[in-house]
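Participant: Just below sit the structures, each encoded as structure tokens.
Just so it is clear, none of the values below were taken in a lab; they were calculated from the coordinates. Every value quoted in this text rests on a predicted model; they were computed, and no experiment measured them. Cβ atoms are built from the backbone, for glycine too; each structure is taken alone.
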Structure I
Amino acid sequence: MLPSPTTFARVLPYRTLAIATIAEAFSVSRKSAFSTTTSGISEPELCFDNVIIGAGVVGLAIAERLSRQPKTTTLVLERHASFGMETSSRNSEVIHAGIYYPVDSLKTRLCTRGNRLLYSFCSQHSIRHARIGKWVIGSEPDQFLYLKNMKDRAEKLGVPMHFLSMKEAAHQEPNVIAKEVLVSPTTGIIDSHALMECLEAKIQSRGADVVYHTSVISISATSSGYRIRTSDTPPTIIHARNVINSAGLYADAVAAMIAPTSPYRIYPCKGVYYTFAGRCPPVKRLIYPTPEKNLQGLGVHSTVDLAGRVKFGPNAFYVNSKEDVGVQEDEAMSQQFAEAVSKYLRRVKKEDLRVDYAGIRPKLSGPGDPFHDFVIESSKEHPGFINLLGIESPGLTSSLAIAEHVEKMLGYDRVDDGWDNI
């Protein structure tokens, strides 16, 4: 009989956890915390109320939320050596306003709520960010109609947006080429690494843990929850009352562990970023063309980071491998970027562009498919097992709101932390 969920004493400091097995990371000297396999090898067994699979920004946000619950235990499992090693660290680091998606979608609801939460969290915890605003621009009649519809949608959502006169636009950003400019003043930029680092620290300060170098290799349902087997040698068995699948690019594989007939498939969609290597940055704020059809991407836009560096991207194209994040100088792609950017920015030449990095979006829509919303769901067959699939943009902005949503789905009472009482 396993011990009831309790707070397991941490016996190793955090940085050691990153190279330890789960069994080493917790106090497992109690004989009752071990089982024996048919081969005679002892398999340490641990109990937790909540296990989150994946330490991207969404997984960490959920763990931060659940770690507030009294008399509960929470653990995050991450296969990489640190947090945010996949999609969470390979994006535009933009705080979105929530204006692109259908009004009744999860993406819209969680992004608009997440926008407010994220600014509040950053202010409270001194995380570097800047509310620099975004211009969505148009130069053709169909783009003007898109901008009008976007503003109408923003008004319904209570998201501030306004058109800018061409005289004022030319004064503020003389290098921008546009005939209409729609301003989103609540869009901003953030140091996503600092955000994740802060979330991890808050998780640990409440006695919960994030364990790295640990993959989940199987999950099965039990009478009291779920049995998780990890990749340690020998494997560790974790009994969890609730499991939150926040595995990003591999969330479909984790979902299939508990439900082999799961209908969901992640389509890896790659996006490459270029930096501006010229002398004088051409813009001071975020400049977005109207987005691509079916919202496959938001177009090759220009962003500014917290150091004032300008980058362009991402483009969007489907790839076969979820690990395909490599980049190299590509003459044809450089030309494509230069042509895309030159449609809305002066003074940007191909020789000013340097390939920087790439990210993979975990899309639920394949090539040519229509828009697909976030999937955040459990089932009657597997209560307490929550799948999060297709958490691409605006996942970073939505992360803290997603955590609230999951907390409610699990039936927990809300526990505020001051900054989120908004």
Structure II
Amino acid sequence: MRYSLIIFLLLFNAANTLGGEDSLQRKGNTVPLHLGHDYGNEKSTLELLQHQEDALKRDTTWLKVGGAFRLNNLYTHYEGQTFPLGTFLRNEWTWDTWRLNVDAYSEGIQLSFEYRFYPTFNTHFLKYGWLGYQFTPGTHLKMGITQVPFGLLPYASHSWWFQLPYYLGLEDDHQMGFHLSHEADTWQVDGAYFLLSEPRGTNEATFGAFSTARYSYDVVPVPGNSNIERHQVNIRLAKNWSAHETGLSLQWHELYNMQTSHSGSHWSAAIHHDGNWGPWNLKAEAIYYTYNDVRNDSGEVLDVVQMGAYGFGTYDVANSAALYVLGLAYDIPLKWGPVSQVQLYNDFTLMQKFTAAPAGSTGRYRKSQQNVFGALVSAGQVYAYFDVAMGYNHPWLTNAFGGNALGTGRGLDYRQPVSALNPTATDPGWNTRLNINIGYYF
């Protein structure tokens, strides 16, 4: 938390230096300073990514400072159990996160970054941080930690939760490299090259490996399995027509073992559609991915890879699968005190795995599913997500966090690894979490 205090003092000092004015003096010119942002009424605008794209098209000099403070309440029903109030990560109120956002533009160059703090888990990290340059009104380049151009953008989800691809590094992923985007008429083409995953932040060792202190889910090194992602290439093509977007995405990257110098690979493809009909929004996506010849430190080919984020322990991910994503939302404008809009939504993902388990026919890999029904309520600068999240062979929605849910699927004893004596459960059942996230965005 010492870093939080340092940043707070710097901002406080900056505010005093400004003397309450809304501008900065630079080289004798006035630079507008904007405190806060217009966050709109949906997830894509609430997380600022749409504003960054619009800002690249401006030709004035400006600076924006904003952020968010969020609280979270959860109540769970996992493996047939409920828990008394005050049980950690089962039935409690927590301080979810606070974040700092800075965006600036001057002489053709844009700066944008977001840093996040998660006090409950004692972890903090950079979500993104990049410099942008606009070559033409339709062509711009981002350099740094940027969002990967893959599939539905900026999100495949409407809820506070993400769709299942996020937990596989295939939604709202951020990497270190270069991203070039070009718009022409109704077409948009994105190409990107990423040298490495985003740099890790800081976390509490009792929660998980230091390599997992990051926002995006990546293949991360752990003892006995020293693989990292590097040399990633992305191509995305999208066609905009009326209030709809249809697109195709391709991704490839190397899996490099830092102990043995062996290289495997990953590739994935996605088709997506994002459509609007009046107050209705539909997000649909199909993804296929595979990991090829990825080996552990002993040289053994892996049927699962280890992925992690948020400072928690890693979990198994099947080395080949298809995901089917469907999300539907409906906007309801309101004039009820401070409440201006409610968005109702339902987001669903099915993950069908293609890897054969080592336990034989009785231990084949089982599907994973996630469904989130909920509402986003907008009231001035306060935004609240009310979600009922349900998971089937899900790494988060369970008493056995992480583990093999996205790999083989849970065993008959869900707390133990799958083996000949503990084959995968044919029907592990659904787990449910009621989640309320209330945030003040400034």
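Participant: By the measure mean count of other Cβ atoms within 10 Å over residues 241-248, tell me the structure among I, II with the highest figure.
Facilitator: Ranking I, II on mean count of other Cβ atoms within 10 Å over residues 241-248, first place is I.
Participant: I have -8000 for helix-only ellipticity at 222 nm (-39500 (n - 2.57) for each DSSP H run of 4 or more, over all residues; to 500), calculated from one of the structures I, II. Which structure is it? Before the final figure, lay out each step's value.
Facilitator: On the way: I: -8000; II: -2000.
This figure was derived from I.
Participant: A further question on this structure: Out of I, II, which has the highest value for distance in nm of label points 7 Å out along Cα→Cβ at positions 321 and 345?
Facilitator: I
Participant: With relative contact order in percent (Cα under 8 Å, 6 or more apart) derived from the coordinates and found to be 13, which of I, II does the value describe? Walk me through the numbers on the way to the answer.
Facilitator: Details: I: 22; II: 13.
Value 13 for relative contact order in percent (Cα under 8 Å, 6 or more apart) corresponds to II out of I, II.
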